[in-house]
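Enquirer: Each structure below is given as structure tokens.
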Structure I
Amino acid sequence: MNEARPSLVDGEAAAALIEPLTDLVIAAGDAILAVNRTYMKVDGKSDGSPVTEADLAADRVIAEGLARLAPHIPSLSEERAREARLPFNDSFFLIDPLDGTKEFVAGRHEFTVNLAVITYGTPLLGIVSAPALGLIWRGIVGRGAERMTLRANAPLVEPIRTRRCPRRGAPWTVAVSRSHGDARTEAFIAGRPGAVRSELGSAVKFGRVAEGLVDIYPRLSPTCEWDVGAGHAVVSAAGGKITDSNGGALKFGAGREDFIIPEFIAWGDPDATG
């Protein structure tokens, strides 16, 4: 890590961090899985979204781990967003301790732990873990991406890449949210006749784009930075791109109200257009 600017994470520093960060994300996933979903307490946030003791347990694991691992790098976590000191000028950790809380509460397996390193407003490193599925997608932009399948002895680690867009006339496979829908996204999908929908929860959708099982993941309604940052890095590292509906880049950590990302499209093919 750059000694003169300890809060700056470049590619080399990200490569040194990815293994301990992966261990930390795995530990957070274990904390989530240890919670009994039948008896857990579920509260509501001011925006109406749920928060559970599993969200808070995972956040504690990550906060304590980052304080030991990289105390000079600031963090923005969904569960501690009010504590953030903005703007972040160099690098910061962007965390969603439990993405897909609705999926978790409903007893489904498609929830994730998301952790990203953002440098100069752009995701550089991303880790998306689906603990109930035993899968992790991770990557560093410019250095590639991989999928880890967690096993009792050692994880199976495989390089992944996004895929080219379908040939003219062939159907697109589009990742869509099981819990969130909106008219603009529906209209975008309708513009691709014959599109095959793949209903998925949480940031698993980014993982499926990154490994080439899905062509595109559009979300043309507001979401939050911590929902997008890790998946953004993984898809980019795997060869794809993330833009707004006009093809523009997304920026993170600038102090946007409520940390909102107004819209995004995750493209498996970086040469694809709207």
Structure II
Amino acid sequence: MPWIKRSPLFAYYLFAYLFTWAIEVPMLLAVRGYIHVEFPPVLEALAAFGPLAAALLVTYVTGGSSAAADLLRSLTNWRLPSRWLAFAIVSPFAVLIAALMITGETAKLFSGEVCSNLVAGGKMFELVVLGGLLRGIGEEPGWRGYALPLLRSRFGPLLATLALFPFWLCWHLPSFLMRPEFAWSAWFGFSAGVLSAAVWFTLMYDATRSVLIAAVWHALINICRGFALAASTAAFMAFAQVVLAVALLIVIYWLVRRPGPLVAEHRV
């Protein structure tokens, strides 16, 4: 496939969408009543691995089996800067606690009420495993392990983030539309959340070049956001606002420091 070697980033985007949407679009049509087929919810978790599958395919074509193996190994390499690993683990919980403090609902977390709400609603497994762990593993080798390094080799962190953002955002569209409670007006809030998270991811990539740190943070931020929603809608909104506020501080830092493109390095 010579065209993949000529346009690897385009090929990655194309295959990430194809692999994921091939599963999610039929599920969306079923949810909306256009087709009468029952799909098991676990298929949506499988769809989250579209970016990983796309990155492996394009990496194999352009770099061979050793490069594809390196991409997989990047998910298990714990030889990381300890302060950034701690940041990836602690910061989502810090955002959650800040959101609950803003809304005066901190007691709900420490009393176990939030966990009880999730367990009672049958959402704990879905949140922690399907929406957290599998999302982090399925998405990050693609978005931050493959696409972002290519963009950072050409642009500064802000432009690279803005270039990646619309492709990462729109990749979520079928999954977003599958949820009847979401209206198009909510898409704008979701978009702001995705852009804010993309800024955090670029900061962590610049500091570590680590796919594993990205996957850990992705999983935990999804889980903590779910905990905030289980507490209240107000806490959920406050959670998003805290993530956005930190993202704005990161952007200001970039504008002051003016960091340029990064030389491509081996993933860790």
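Enquirer: When helix-only ellipticity at 222 nm (-39500 (n - 2.57) for each DSSP H run of 4 or more, over all residues; to 500) is computed for each of I, II, which one produces -8500? Walk me through the numbers on the way to the answer.
Expert: Working: I: -8500; II: -24000.
It traces back to I.
Enquirer: For which of the structures I, II does the calculation of volume of the Cα convex hull per residue in Å³ return 134? Each step should come with its number before you reach the end.
Expert: Values: I: 125; II: 134.
Derived from II, not from the others.
Enquirer: Any idea which of I, II comes out highest on relative contact order in percent (Cα under 8 Å, 6 or more apart)? Display every interim value, and only then the final one.
Expert: Details: I: 17; II: 30.
Between I, II, the highest calculated value is found for II.
Enquirer: Given a computed value of 4.1 for distance in nm of label points 7 Å out along Cα→Cβ at positions 79 and 119, which structure among I, II does it belong to? Don't jump to the answer; show the numbers that get you there.
Expert: On the way: I: 2.8; II: 4.1.
This value belongs to structure II.
Enquirer: May I pose another question? State the single structure among I, II that was used to calculate semi-axes √(5λ) of the Cα gyration tensor in Å, for residues 63-126 alone, giving 24, 12, 11. Please list the in-between numbers first.
Expert: Values: I: 24, 12, 11; II: 36, 18, 9.
Computing semi-axes √(5λ) of the Cα gyration tensor in Å, for residues 63-126 alone on every structure in I, II gives 24, 12, 11 only for I.
Every number in this text was worked out from the coordinates using simple rules, so none of it is lab data. Given the structure is predicted, the values throughout are model-derived calculations rather than measurements. Cβ atoms are built from the backbone, for glycine too; each structure is taken alone.
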